[in-house]
Each structure stands twice: as structure tokens, then as C-alpha cells.
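Next come the structures, one after another.
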Structure 1
Amino acid sequence: MADRLPTGVEIKAEITPEYAQVLSHGALALVARLHRSFEHRRQEMLEARRQVAERFDLGLRPDFQKYTASIRDTDWKIGKLPQDLQCRRVEITGPVERKMIINALNSGADSFMADFEDSNTPNWHNQIQGQINLRDAIRRTIRLEQNGKTYELNEKTAVLLVRPRGWHLDEKHVFVNGRRVSGGIFDLAIYLYNNAQELIARGSGPYFYLPKIESHQEARLWNDILSMCEAELGIPRGTIKATVLIETITAAFEMDEILFELREHSAGLNAGRWDYIFSCIKKFKMDQDFCLADRAKVTMTAPFMRAYALLLLKTCHKRNAPAIGGMSALIPIKNDPEKNEIAMQGIINDKRRDATDGYDGGWVAHPGLVEAAMKEFVAVLGDKPNQIEKQRPDVNVVAADLLNFAPETPITEAGLRMNINVGIHYLGSWLAGNGCVPIHNLMEDAATAEISRSQVWQWIRSPKGKLEDGSKITAELVRGLISQELEKVKASVTGSGVTDTSTYERAAKIFEQMSTSKDFSEFLTLPLYEELA
């Protein structure tokens, strides 16, 4: 393999004959060209993030930027949407695992976001096998024999979108000129090189979700990368389309600007609620007045979440862009009809609110939720593909609305224990290679785990971090609960057939370190990634 790698490219991982099919010379050459052209700007963006975080720690309160007011105030629209991205009433999401891809594409959803990011452990096998799985799905050759059952594609399938990794994540197995490449650039380039022409030939196109963006400058960087890819692959400018997840508090103040930067490649915005809550905790972690209640109490009806959701909707429709609602973590509960009914009603209420507000679609995490979610959007849209024409002149969100953080109470022992339990359970599963885990009847991914560990960290340090009885949450209390919750997690996973609980024991140590240490880790996946073999 080494003798046919492009000049300056080094891969420090196994290259099987099957892996080599997607890691061709041309695909890796595209990775190298993008790395050499844009890595310095990625590092500048990451440094800018660090500087903004420091200003937040010193008391910065964000606001809409004066120097971009003309973008917000003038009339412009994004580029024309392709036909197969005009109807996205229900989108299902999940990792790039073979069975998941088949089931999601067959689910009856309008579209499927195949995820290399938060619901996927980015070990080498998952990343490259995921590329193989997507290649096969696009060519409709994907097939799986498992437990006596055959999985293959139906005649009608969902439209495919792909989420590469965010700017903060490297691909530690691939080097160009001695430096690691960006995980996001790697995921995007390999996928585009192998599939762009095939997708176009089949009447679709290369469509993406872009995660963790914090500013319009980061959106501009993505736009320049997409434009270079189109030039390198010889496809018309604007063919690649991308939906941006608004999942950081800073991006919420720059939604118009983000759409503007990506306007020829834009396919709208998505309300990435779980990472958004995590971003608020992370950015205001040192603010003595900031403290959120139990995670279960911070819903889409909380003042700051409601303002964010309505501003996103109004902004998108003003620019002829789709507005896609975020993910409810609820999933079907097979063995308890009463709890299942409650969960399904929660899904229905969530999607009904989105559809009634004016959203064009929403996310689900399980095929069993597609039908219920679809009914809510069809009830509002009828046979229309979207409701972009529904403007919201009644919505007038100001900075204070986005910063109206509530509820602050209650913080309960049960809520504290749940954060610890979920954090240990998820981190242990992630280290074992599974980044999308049903825990306590909720679908957890890296974003929800981030809320769990960041809340605990902040509760320890905030003067408002007190339980209902008035007792202060301390590092000592958390350490004691970690040992108790670890035993519960181990009992749960062994009851499900797991024989090796070592990753959960390691996860408990990591969770303790992250939640009680003096310094706050920006992303839990950064140190975790270094532990992957």
C-alpha cells in the first residue's frame, strides 16, 4: 500500500484489500490537497474558539454582531434546492453501521443522515467500513445476512445525507506531511471521491450535515472546501448541498451569516438541541448566575430553547431555506406498553410542536418512530413538501431571549445520579466501539453524554449547584455516587450479555476526572479518541 500512496501521505493503520477500495490513490490525493489548502485555516478557527471561550469565562455576553447587520437586514436567498431535498418531513439519523443504514433507508423517512460524528465511535474500522457501507448503499448492492435474516434495500428508500466529523476532531491514522488530517475533511473527501459522480448519475447528489459550527467564518471555511471539491471532481458549482446544525450558542447569533456564507451550497439549518444545551453549559460554566436544572427539565419549551427554535425557523424561511427540527431522545419501549405509550406521546407532542410552528421536518432516532412523526407533519403540510412559505413576522427574538436560561431548579439527587449513570454507561459503550446507545429508554449519543458530564462539573462549581434539600453538590459527593452508579451500570450491561466490563470501569475513571478536575475538557471525545486502539 505504501508505495502507491500520494506523496506526503502516511497511513498508520491496517489497509485491508476491502479498505483499499475506498482508500484509493485518487481519494487520498483529494484528502491531501484539501489538507494542504485548508489545515492552517482550521487551526486558526480552533484558536479563535479558544479565545472566545476565554472571553466567555471572563464574563462575555454574546450579541448579534454590528458589522454583519447588512447581511441580516438585506434581502437575499440561498441557492435553489434540488428536487430530492425539498421534502424532508421526517429525517432518521444513526451511525454508518451496515444494518442501521439498510433499516434507516427502508424506514419510510424522507431522508437519512448517516453519521460519522456524534452517534459513531470513530475507530479506524468504523470510519472505513462506514465508507464501504455507504458506497454499497448508493449503488444498491448493500446486503447483510444476520441471525438467519437477510437485510437489503427496498425499491423506495430515503434520500441520503452524511455528517462528517466536526472541526475539533483529527483523523489520527492519516498524516499529510507529517501532520494529522482533519477528521471532517477526511470523511468528506473519501465520501465525495467515491460517490459524487454516482449520486449525480442516479438523480441525487452529495448532501451533507455540518456539525459544531461556532461562527460564520467556520461556515465560510466549509464553503471554500466544498467549492474546491466541486472543482477537483469536475462537478457543477453548487451541486454539493449542506445543512448546518445550529448546536452552539455562538452560532445562534449568526444564523443569517452562516446561511449567507454557504448560500450556494446551503440546504438549510437544523436545531441540534442536545449539543446546543451542552454549548450553553460549556460557554457559561464560570458564570456564577448560570445553572440549569436536571437535564430532563430542560426541554424545548424552556425560554432560551424556545427562542432559539423560533429564531432558527424565522431565519431559514426568510432565506427560502428548510428549517429542520431536532431530535427527541425518546425511543419505543417494547416490553412496557404503559411506558411506551408515554414515550410515543412525547414524540408526537415534539413533532406536532415543530410542524405547527412552521418547521419543514424533524429528526427521529428509531425506525419505529417514523410513522408517528410523519403523521404530525402531514397533518399540517398535507401534500406540500415543505412550508417554507410560512414566514413568522410575529417572532422577534433579541439577545436577552437567547440568554434567558431557565429552569434553574430542581436539581435532584435522582437527576445527579442519572447524569453519572448515563455518562459512565455511554462512555463505556463508546470505548467498546458503539457510539449510539439506548440507556434508560432514551437514545444517547455524544451530545447527550456531554450534557451529563458538563452539568456535573458545573454543579460542583456553581453556588446554585444544590440539591433540593439545600445540600451542596461537591466533588466528594460525586465520587461516592460514581462508585455506586458504576455497579448499577455493570449489572445492567452484564444482564444484556456483556461479559467484559473493563471499558465501563475505565469510563467511570474518565467521568470522575472530567467532572471533578479543575480544568474543563472542551469535548469528551478528544481524550477518549486518544484511548482508541
Structure 2
Amino acid sequence: MIQLVDISRQHGSQILFQNASFQILPGTRSGLVGPNGAGKTTIFRLITGEEHADAGEIVIPKNTVIGYFSQDVGEMAGRSALEEVMAASSVTVRLGEELRRMEAQMCEPMEDGAMAALLDRYGEAQAEFEHLGGYDLESRAQTVLTGLGIGPDAYNRPVEAFSGGWKMRIALASILTLNPDVLLLDEPTNHLDVESIIWLEEWLATEFKGMLLMTSHDREFMNRTVSRIVEVANRTITTYSGDYDFYLREREIRHEQLLASHRRQQEMLAKEEEFIARFAARASHAAQVQSRVKKLEKIERIEIPPEQRTIRFEFPQPPRSGDDVVRMENLAKVWELPEGGEKSVFGGVSGLIRRGEKIAVVGVNGAGKSTFLKCLAGQTGPTTGSVVIGANVNHGYFSQHAMETLDPKKSVFETVQDTLPQASIGVLRNLCAAFLFQGDAVDKRIDKLSGGEKSRLVLATLLGRPINFLILDEPTNHLDIQSREILLDALKEFTGTVVLVSHDRHFLRALVNRVVEIDHGEMRIYAGDYDYYLHKSGRATHAGDMGAAGYGGHSIPLRQ
């Protein structure tokens, strides 16, 4: 058990916690939530010892192994992917080396006393090595790497050859392979596809036996993984016994109860203060007045914590497009490989995207989802076949690359104003506020924004324009749960056409009415929502989600 007792911590003038306490109990799976800047990362750093509390006590049992995965993976070089993962279990690796040295020493002649001492040490080291899972360390590392999408053909690739997102997977695999007593995960799903996310859910449920504390912007992952929520907000830490959806309901109930208690207290205080004001000058009531004054002085006033403001923005009605938004005829894309040869991404795609459809494009990483979206957006041409955009279709395309096109010297407000030069200042400020840029935040320069803030800004400029066909490649990446809900609400109300790629299952379930799956160069279309796709493709498990089974689906045209 880990205990944080009456913790206080301040960063500059900002007080994060004041006499806050909570426990991580054996076997518990806890989700850490709270507004940006409330102190979630600080909690992790306090537990790992990277930061120290200004006051209070942190109690961690001796010899507790803590594994911490953060978004800052540091430098990786000089090892293969498999070696990098195993190197994180440094104590286990050193014990293994020590055992081999002692085994070699046992083959040499020595005095009986020295041999007895060596055997004693060997027995202790062997027991500890076995406890740490040393005998299956390599196979465990291979299993975790494969589960996170790095198969046997990539085990021996140098880590320098992997992109940033894949290095994050290697770093996560390192922490999971360690199999610590306490697992701290800061946004573990950020760079994972749906298959890897589901594998991680199952691994945490079946393989990991320790204590878990994690943050995640993936609402469904949180619901499936944790049974306890730890909220960091308003200088304190509050615990809720349930998953994320339970937390949202319970927090609202508690807030309503607090408002009611505050209202009753204010009514009581007003009556007491009225009595004191009326009879303060009367000697006959002096004792009663003094008694009530002392009573009011002792009452602990109920405070209503500031709420996160949520502003709804009425997005402009997009101009009506023709009924046929995109027509594809024998569409195919082939990439030329740097080492020579070709790779077929997809082929033989014919069909029609109709006005008002909201379509998810799914498939494993590298299947060609982004390439398909680029073909629709005109960012790359097909190798064969054609993409014909319909009448009066005005498309907007979002990709991670779009964030790099922002002018780093401009402010949030200037960027939105450049996109909508005819809009009034009030409309622009409301648009900014709808995507959580409020007050002074509208004056922040682009080069000072986080990845999530840049994503929100690009999405605001897209949704504020008269676009009737949205092509969105991972719009939920870098967005926290609140920002995802804002985007989801906006897209639900959007009357145009949407084609998107996202690994957020809650987002897809709530939005799309058709699914396109790309698998090994083939494209399968499912004329139903996300759950319909899971069922028809054979990917639905007993938990109602994607499993590792074969697809079992059928191919139909996008639209006859």
C-alpha cells in the first residue's frame, strides 16, 4: 500500500494540493483525473521521488518496485528493440549476470567455507531472480512487444530506426515487462491502435497483479480498466469507487448536494445576520446577539469550487452539397519502397460516399487508413482509378501535419481571425471559447501551445468555416476527455459529411453510421454503426469489443 498523507505542494504561486490525502491499495486499479495543470503528473512524480512534497508524508513500503511510464521517453540508442525492453529490468539482468558468474566460480576449486558462502549467496540470488521473473524475462519481453504491435521481425531492429510513436511503444513495453509492484501509466494509449489498446486492457486484467494508477484520455479504456477514480482538483484529492462513467454521475450528484447544503447554509446565515443587525443595539437582546455572533464565527463556511466553464458554440450551417459527395472507380494505391519494390496499400475500391454520412475508416497501423484519407482529400493521387468529388463539395482536411502549418509567431485569436476574416470579434471569441481558449488564452502564441491545444485550434478553424465535407485523420490524438466530448458534440450536430480515422472507441460508437475497414490491401465496407461492424466482422468479444479473432466479415460496395 502507498499512502499520501496531508500532502501540500506548490509550483510558484500555484497551490496544487493543500493537506490532501489518498491511498493506493493492493490490487486496486485507479484512474487519475482532473483538469490540465491540476497536478496529476505531480502525483506521479511525488510517488517516484522525482519531486518532494512541501508538507505531509508519502509512505511507500521498502523494496517496492515502481514502474513509471511517461510521455517523455528520453533518448534511445545503441540497442535493439528487444534489448531496450529487457534493459529496463536492470536489477533482474544484473542478478542473471551474477548467477552466471557464481556458476562459473563453482566450477573452480575453493575452500569449503568459501564454497558454503558462495552457495548461500547463490541460493539467495536465485530466489530473488525467480521472484522477479528472470527465467522468462526474454519471452515476457517478446510477448509484450508483440502485443503492442512490434512483431518478431522487428525485435532486433535498432531503436534508432523507430519513429517517435513506435519508441513510445518500446518504452511502454519496457515498463510492462518489468511487471512492477506499482504501475504508474501516464497516457499509455496515446500512440496505440485499437488492437494494441485491447491487448493492453487484457494484459492489465489477466497478467498484471500489482497496483495500478493511470491517466488516460481514452474514456472506454478507462472504463474497462479501472474500478476507482482519484480526482485531483481545487487543491484537494477526492476518491470515487467506480469506473469513469460512475465518477461523472457521482460527481454531479455530490455537486448538487453541495449546492443544496450551501444554499441552506446561506439562508441560515442570512437569518442569523438579520437578527444580529436588528437587535444589536438593544440591551435586552445583548446576550442573544453575542451568542449568535460566536455561533457564526465557529461555523465552517461551505465553499463552492469553481466549475470548468463549458461554452456551446452554434457552428455555421454548412452549404448543402450534392447528394453524391465522392465517387470512386477502381481506386488503388501502391507505394514504392525505399529499398526497392512496391507495396499495395489497397486496390479495386469502387463506391459512393453520400451526403450526411459519417464514416469511420479502421484497420491496424500501417494498413493504409491515412493514405485513403489523403486520396479523398487530394493530398496524394491514386496509382490507378479515380476519385471524383461531387457538386458543391467543399472539403476540409485535418491531419497531425496540419498542426505544423500553424504560424508559431501568431496568437490563437489571430490564427482564427485569419481563417474567418469576415467574422465579428464576438463570434471569433465564442469559437475560441468553444474549444477551451478563454480569457487570456486567446492571446497565447502558437509556439507556446501544447500538442492538444494546437489540435483544438486547427479543429476550431475547420469547424468554423463553411465546409460540408470533413476528412479527419486522428482528430482525437492529444485531446483530453473534455476536448474530445466538445469535438464529438460538434460533429454530431454537423450536417455535412464526415470521414475519419480514430482509435477512440467511445468516439466512434457515438458518431459513425458506417465503417470502412482496410486489411491487407483489401477494403471492406459495413453499412452500419461501429457496434454493427464489430459484430459482423467477428471482432466483438464477450465484452462487446474487438478481439484477436479473424475478421469473418463480408465485402459490399460503399454505395450502389
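What follows draws every value from the coordinates through simple rules; no lab data is involved. Since we're looking at a predicted model, the values are computed, not measured. Cβ atoms are built from the backbone, for glycine too; each structure is taken alone.
For distance in nm of label points 7 Å out along Cα→Cβ at positions 229 and 381, which of 1, 2 scores largest?
Details: 1: 2.4; 2: 5.2.
Largest calculated value belongs to 2.
Kindly point out which one of 1, 2 the value 59, 29, 18 was derived from, the read-out being Cα extents along the principal axes in Å, for residues 101-204 alone.
Source structure: 2.
Where does the value -15500 come from, among 1, 2, when helix-only ellipticity at 222 nm (-39500 (n - 2.57) for each DSSP H run of 4 or more, over all residues; to 500) is the thing being computed? If you can, show how the numbers build up before the last one.
Details: 1: -15500; 2: -12000.
Derived from the structure labelled 1.
Upon calculation of Kirkwood radius over Cα pairs in Å from the atomic coordinates, which of the structures 1, 2 produces 23.6? Don't skip to the answer; put the middle values down first.
Values: 1: 23.6; 2: 27.4.
The read-out comes from structure 1.
A value of 5.9 was derived for distance in nm of label points 7 Å out along Cα→Cβ at positions 5 and 469; which structure in 1, 2 was it taken from?
Comparing all candidates, it corresponds to 1.
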